[in-house]
1. Here semi-axes √(5λ) of the Cα gyration tensor in Å has been calculated and equals 37, 18, 17, so which of 1, 2 was it run on?
2. From 1, 2, which structure was mean count of other Cβ atoms within 10 Å over residues 197-204 = 23.4 calculated on?
3. FRET efficiency 1/(1 + (r/R0)^6) of positions 125 and 221 (r between Cβ atoms, R0 = 30 Å, to 0.05) was computed and gave 0.50; which structure, 1, 2, did it come from?
4. Here distance in nm of label points 7 Å out along Cα→Cβ at positions 13 and 173 was calculated and came to 2.5; which of the structures 1, 2 was it taken from?
5. Once FRET efficiency 1/(1 + (r/R0)^6) of positions 69 and 157 (r between Cβ atoms, R0 = 30 Å, to 0.05) is calculated for all of 1, 2, which comes out largest?
Structure 1
Amino acid sequence: MKSKVVAILETRTGPHLAELIARRGAIPMLAPALEEVPDVAPRTVQTLLQEWRAQPFKMVIFQTGVGTRALFQMTDSLGSTAEMLQLLEPAVVVVRGPKPVGELNARRVRIDIRAASPFTTETVLEAVAGIPLERSRVLVQRYGESNRRLCDALQARGAVVQEIATYRWALPADTGPLKDLLDALASSRVDAVVFTSAVQVQNLHAVAASMNRAGELADQLNGVIVASIGPVCSRALMQHGVKPSFEANPPKLGQLVASLEEALRVP
């Protein structure tokens with residue numbers, strides 16, 4: 001990886017990923033592609049708890065660590081965390097991946113079902129396939145956008161699904177680094193681009209469109225190493241005409257960096 005320029009679109013753990021890549025001799029180029037904007041209102045959570053008391057949820061699905069943390073931070077501020085924990089006790093608690101686990105463990109919430117790697121909507125549905133849901137209420141902690149595939153599949157099994165939003169995804173306030181990345185791609189000054197979420201793909205494409213460069217973006221990305229964290233991210237890339245060079249398996253940063261080092265070593 002020595003002297004190779006690697007673009008990183010991750011926001012929250014971008015500096016850590018950049019450090020891992022720099023240790024291997026590469027030159028990280030940080031271009032944060034999304035911002036997580038808090039999107040949970042006190043009244044929304046109060047209403048949720050009120051309805052939960054009257055009509056308990058049979059199942060609660062936690063999809064992300066940041067969303068789980070935001071939900072509990074709101075119940076903390078409302079003085080309602082003890083009630084939330086009490087309401088969770090009889091429910092089947094499901095986690096999509098490892099990130100919500102730490103947040104729930106910190107609150108001493110029992111976890112009943114863990115989706116298997118690579119922690120996709122499909123593996124969540126497989127994990128809960130044996131639980132009868134006809135006319136049962138299911139609460140889904142939303143990530144940055146509604147997971148329609150998950151909700152539609154649960155509803156098809158007869159469940160009454162409710163989502164609770166805790167944050168939403170948006171473009172960063174400063175899109176300058178993304179524009180710099182597009183310039184670097186256009187002038188062949190990038191060796192690899194690392195994608196760690198589907199939204200990064202969508203937002204990079206949106207910025208390219210705003211610069212009238214969307215038509216050339218797929219060809220430029222297909223001319224470099226494109227690293228994907230997992231199948232959801234890979235699907236988004238392919239929908240935009242980009243073929244990932246590899247997909248991390250398991251979908252973790254350590255494996256992503258190891259696979260990137262191997263890919264860049266190939267002449």
Structure 2
Amino acid sequence: MSFQPEAVRAFEHAGWQRAASSYGNSFAHATAPFVLPLLEAAEISPGQHVLDVACGPGYLAAAAAGRGATAQALDFSAEMVGIARSIHPNIVVTEGDAEDLPYPDCTFHAVVSSVGIHHVPRPELALAQCKRVLKPGARIAFTVWATPEENTAWLLVFDAVARHGDRSASKAPPPGALNRIDQCVRVLEAAAFVERSAQIVRSEWVLRDGRALLAALSAGTARMAALIAAQEPSALAAIADDIDGQAERFRRDENLAIPIAAVLARGRKTAD
């Protein structure tokens with residue numbers, strides 16, 4: 001199946017429109033541990049003007065504002081934008097396209113994105129837009145989910161689907177490749193950022209049990225939700241049992257603490 005940017009955009013948009021209302025009580029718990037490292041990487045400080053791209057409900061923008069920055073946010077999902085505006089009324093949240101940012105050149109001291117850039121059909125175009133709206137010498141920092149081999153929560157699902165269901169059942173268009181350190185550095189290089197670097201950041205996703213993991217991914221994601229929804233009901237029951245059993249090795253008292261990992265990438269716009 002060939003890569004078709006507009007098909008990716010349509011799929012992702014529909015998925016996040018659907019997931020928006022339940023995201024805060026489901027998948028947001030997985031992304032939350034990576035907010036602080038992201039703000040540190042972008043060197044967010046009081047008085048800066050900061051843009052949060054692919055903002056979802058606006059949690060990262062709000063965290064930047066909590067550091068004294070003036071934060072703005074953008075997302076392509078009207079549902080997400082509405083939620084972000086209602087939760088964070090003091091932050092200007094815009095519905096728009098990360099590949100065509102509606103801001104003047106040289107506007108922001110920093111651009112950040114929390115596990116959002118890999119949902120854009122062409123991340124290299126989005127990063128070029130980020131560079132355009134950054135002031136000279138300003139920084140970009142973003143996170144993307146690491147590969148399933150680094151990310152136990154995803155691996156539990158993929159392995160269970162492989163054993164009991166059909167990995168190819170989802171009709172989702174193939175995603176772009178942006179889940180490894182080298183890939184993140186390359187897209188920063190393609191956008192002509194300097195001082196490029198990327199690293200794996202690890203955390204844990206605290207959940208009641210393996211079924212709660214499956215439920216959170218079903219409710220609060222686009223691509224994983226499509227894979228889960230595409231399974232036959234009988235297969236899905238076996239998948240849930242499998243995840244529940246395999247996840248028990250991560251039990252810590254009343255909850256599971258499932259390892260998760262993101263790639264944290266950063267760069268800087270040249271000063272000239």
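1. 1
2. 1
3. This value belongs to structure 1.
4. The read-out comes from structure 1.
5. 1
Where a number appears in this text, it was derived from the coordinates with a stated rule and is not lab data. Remember, predicted model here, so these are calculated numbers, not experimental data. Cβ atoms are built from the backbone, for glycine too; each structure is taken alone.
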